[in-house]
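Colleague: So, here's a batch of structures to check.
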Structure P
Amino acid sequence: MRVVSVEGRLAVVVDGQVVDVEQASGGRFDAAPQAVYARWEEFVAWAAEERGVRPGAVCGPALDEVTLAAPVPEPRQVFAIGLNYRDHAAEGGLEASDTTPMVFTKFPSSVAGPYDDIPLPPGSVDFEAELVVVIGKRAERVPADQAWEYVAGLTVGQDLSERELQTGPPNPPQFSLAKSFPKFAPIGPAVVTPDEFEDPADLEIGCHLNGEQMQQARTSDMIFSVAGIVAYLSSVLPLLPGDLIFTGTPSGVGFARDPKRLITPGDVLLTHVEGIGSMRHHFHAGPVR
């Protein structure tokens, strides 16, 4: 199942058309996309019924005719994993851990849609293509071999980062603030349930800046898998329905290049994950508009 937000309304994609969930369910489910994650198992069961997914059950426009917003617009918690690809750690001159994930947060106010224009703050803004996990039910002390049962789906993300704030004083550095400027956590275009993938743990990921490939890898290259990350985080605190987990970026980021390749006004960034789709972002000089 592919779940999207069409101009702020929850929808599912059926044979290339979007079906409005509130209308198709007769009001059983709310139009607000965030609300569905608290009832995810009930929603999945409904969608599996013929009346929930039958083409023409509720006539909807084609997917390419609608404006998509963030499919998880108001998460309560947004986690991120640093140095989760060895090549990315190496390009930054850092040593990745094999035993404990490096965890920071992105503040929920930074979430944006898959095709939004994004303002650039002063400084050095960099790109980080990431696979993002969406939690589907409350997870506490979940063993790794059961972790996928708590995943609603996967989506594409960008962990945009202002490197001067991230790497400058004080010490330790300001990871969370540097990665939480307005619209610095774009996600989309859809949340795709794990059953849609041949192997949800092995997906191609990458990004292009102005048409030039910057990053390309497979999520199977991650040091800590999706299951391992869910198990680790849930051993410390509850993961809540609709929470987001950015799982780390592969090598190729602009700040590690020589010369550096940073995002400037007018640039276009295309980010993709196999089986989910692509996001496209145009950057402009701030402020937010």
Structure Q
Amino acid sequence: MTAAPRTRRVIIDTDAKNEADDQFAIVHALLSETLDVRGLIAAHFGTERSDTSMLDSRAEIDLLLEHLGRSDVRVENGAADPLPDETIAADSPGARLIVEEARREGEGPLQIAFLGPLTDMAAALLLDPGIAETDTTVIWIGGPGYGERETGDRSEFNLRNDIVAANVVFRSGIRIWQVPRTSYVMTSVGYAELEEKVRPCGELGAYLVDQLIDWNATWHREPIEHRALGDSPAIGLMLNPMGGQFRTVPAPTFGAEGGLLPGTGGTVRVCELYDGRYLLEDMFAKLRRFAASRG
């Protein structure tokens, strides 16, 4: 009898310098012994905050790996821009990594967390449509919730940074677990909690806290002393899928303004709530353990 693998093969595609939550998700994944991180892909995040967003994400990934002492982790650049249309792949080393791992046989299922737009997944599917039939799961932090939208509600950020790519992925038939905005905003931490549980965890802990507070001070217009770690549920679902409350819905497509439109017959598994107690406390404990190991 062949023993089941004791690690889960994963890729993380991250717009790491977009906000201040990707950093926590990346660190959590790399500190988790059951996740075999086959690569990190630097994703763009549009041009609202930077004209070099993908390269900014790459620099942030490299900085985090330096804090972690992890020169062994593969990092590839994704697409610098959204897809021009649904037929042209934004070819990149990141998209090629996705195809490579999806086509790898004999090493168990592949899960790919997308913490930003779906550009690189769409590009991979356009390069090799057959990967939709492999044992690959897309875990996407993005898109609107499936209830009624409030009047004037803007399209969700990760979706609007590449609506074309989202439509390619949702039409492809690949397995999708979606964590929409209505769910991912429920994973908040306060400054007081971060100061107590994260800052004492060495240089890495201090950096994680400082960059979050700095981001809020730069970009948030109202008084604030918290931030949603909205990308972390993707890591939680990799570590403990039973921690999510799911329902399966018809896979939609997305209009030019980010609204939901009828799909093409597939389904998507929507995570409507994730166990925040487990998720955050597991991350805090692993940060403490890492800091202790570094002296």
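Colleague: Compute mean count of other Cβ atoms within 10 Å over residues 183-190 for each of P, Q and report the one that scores greatest.
Modeller: Details: P: 25.1; Q: 18.1.
Largest calculated value belongs to P.
Colleague: I have -3000 for helix-only ellipticity at 222 nm (-39500 (n - 2.57) for each DSSP H run of 4 or more, over all residues; to 500), calculated from one of the structures P, Q. Which structure is it?
Modeller: Source structure: P.
Colleague: Kindly point out which one of P, Q the value 16.1 was derived from, the read-out being Kirkwood radius over Cα pairs in Å, for residues 63-166 alone.
Modeller: Answer by label: P.
Colleague: Distance in nm of label points 7 Å out along Cα→Cβ at positions 111 and 255 computed as 3.4: which structure among P, Q?
Modeller: Details: P: 2.5; Q: 3.4.
The read-out comes from structure Q.
Colleague: If you work out distance in nm of label points 7 Å out along Cα→Cβ at positions 7 and 271 for P, Q, which one comes out largest?
Modeller: Max of distance in nm of label points 7 Å out along Cα→Cβ at positions 7 and 271: P.
Colleague: Going by relative contact order in percent (Cα under 8 Å, 6 or more apart), which of structures P, Q comes out largest?
Modeller: If we compare relative contact order in percent (Cα under 8 Å, 6 or more apart) over P, Q, the biggest value is for P.
Throughout, read-outs are computed from the coordinates displayed, never taken from laboratory work. What you see is a predicted model, and the numbers here were worked out from it, not measured in a lab. Cβ atoms are built from the backbone, for glycine too; each structure is taken alone.
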